[in-house]
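Once you scroll down, you'll see the structures, which are given as structure tokens.
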Structure I
Amino acid sequence: MAQATLSVRLDSRDKQSFENFCHDVGLNVSAAINIFVRAVIKAQRIPFVIERDPFYSEENLNRIRQSLAEVNAGRYTIHEPIEVEQ
């Protein structure tokens, strides 16, 4: 089978973290990418869920904006932390 080259651009910290992970599990980066590619081809889909972080949902962002407006208007209460016994 003929070999081909694939180039990708990554954040340098992500690249280092990925290299470290691969090393820790006994793979090199090329092998890890090949495993991913074969999984995509076999499943005909990305082999994990890609979804939007629910924190950034419009409903949640509106609630945050509302809370911020209340704080800016001086309508808030400061609470002391409650210690919970184990």
Structure II
Amino acid sequence: MWRIIIVLVLLIILFLMIRKSIRDFRNKNAAPPLPSKDMMVQDPVCKLYIAAGSAVVEKIGGQHYHFCSHECALKFKSYMSD
């Protein structure tokens, strides 16, 4: 009787571990979420920290970037195109 209980417990643990690894794998391949509007983000050009809600957001090369101004966004686009 104890053997059956131990085997069942081990099977449940194995099932939970496999389920968690599958979820982690799926989440790793998903795109990262955009920051909330109150989160501070760094401009990749001038390194200034700004609130994501007031930032200029540009999608460049399939990735979203946050800028403090349109000028920084244009500088970054010209740098990425070179």
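No lab work stands behind these numbers, since they all come straight from the coordinates. Everything numeric here is computed off the predicted structure, so don't read it as measured data. Cβ atoms are built from the backbone, for glycine too; each structure is taken alone.
Overview of results
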quantity: Origin of the value 12, 21, 23, 17, 18, 8, 2, where P(r) over Cα pairs in 10 Å bins from 0, in percent was derived from one of I, II; calculated: I
quantity: Highest-scoring label, criterion being distance in nm of label points 7 Å out along Cα→Cβ at positions 29 and 61, among I, II; calculated: I
